[in-house]
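Presented below are the structures under discussion, each in the form of structure tokens.
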Structure 1
Amino acid sequence: MTSPQEDRLPLLSEDDRETAVRRLREAYADERVSHEEMDERLGRMVTAKTHSELASAVAGLPEENPDTTSTITAAAGRIQRRGLWRVPRILKVESAFGKVRLDLSRAVIEHAVVDIELLLGTGGARITVPRDAIVDVEGLRTGWKDLRYKARRPSRPGEPKIRISGAMEFGRLKIRHARR
């Protein structure tokens, strides 16, 4: 039974659930919870309707590692990341006149949600995301040219979510899913 106060709280978001599941997964990987306890807590997380129900499911789990933020800045030239590289939780990319190439297809993505903030003047950007990644571009503002992105079929739960935000003045952003 929920209290009248809980009825006024916003509904649980997918990000709330993903954060809880990530904390549980990390605790299980660190052998802090047994397989049976993980199954029981996971069931409670999936069926939770209120924030207090979700909070009780994560009670006693270690806190999530603090978010990591990296910034890549270039006045001109090319910013490029490809191959095997570790993607931070928040990646800020700033360039006044250069081209940006980010390939996340073979990168190590340790976070369920990755935020990429683009602050670009002129020059384009191309981002390759993992094949089954969920891409959210709602927070991106483009000036001169439109975004080129064709969303893939709905992904399975547990696939990484890539949120792209920021501003692009005179360049075009092309996003594509990796083929493998």
Structure 2
Amino acid sequence: MATRDAGPAICNGCNAQIQGRIVTALNKKWHPEHFTCKSCRKPIDGAKFHQHDGFVHCVPCYAQYYSPRCHGCGDPITDRVIQALGVSWHAHHFVCGGCKKELGGGGFMEQAGRPYCSVCYAEKFAARCAGCGRPIVDKAIIALDAKWHRECFTCKLCRNPVTDPTFSVMDNQPICGKCA
């Protein structure tokens, strides 16, 4: 089987014949000095470059002009991007607004546009139990103009849980039907 000679290599940048070193990229051939970044116009040296809107960009220019910007620091993000709260973050800048622990793109709670881990969110923003004062992060009993953990809503006298829908009150504390 005969192979067909494609003829001399023609530079995609200047349309002249290429003698010597050839850069092959994007199914085209180039003189090394003509394979340049669209943004800074410098020759792209090495194998790393980006393509955007049909043009070639060196890695620094691509990062500067086209990479998403971190909401935490404003710098371009060139590695893992976390999308949260409608913006982009470096992984190490997406941290809890309380303890500053990295949230890693997992579950978080939002308050006033800031992310919080569940522990800090509960400590800072959750309703407090009228019985023990700790945050309520699950279901609550609402009674006596307050919220209570189920296990904290107990009779003031016998300390047993008050489970009946009707109960008495003494000093703004529930009294079960047996003690009333």
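What follows is calculated from the coordinates using simple rules that are stated; it is not laboratory data. Model, not experiment: these values are computed from the prediction. Cβ atoms are built from the backbone, for glycine too; each structure is taken alone.
A few notes on this one:
- Value 0.30, calculated as FRET efficiency 1/(1 + (r/R0)^6) of positions 76 and 132 (r between Cβ atoms, R0 = 41 Å, to 0.05), assigned to which of 1, 2: 2
- Identity of the structure behind -2500 (criterion: helix-only ellipticity at 222 nm (-39500 (n - 2.57) for each DSSP H run of 4 or more, over all residues; to 500), calculated), options 1, 2: 2
- Which entry (1, 2) yields the derived value 0.00 for FRET efficiency 1/(1 + (r/R0)^6) of positions 20 and 140 (r between Cβ atoms, R0 = 41 Å, to 0.05): 2
- Among 1, 2, structure where percent of Cα pairs over 23 Å apart as derived comes to 50: 1
- Among candidates 1, 2, the computation of relative contact order in percent (Cα under 8 Å, 6 or more apart) that gave 7 used structure 2.
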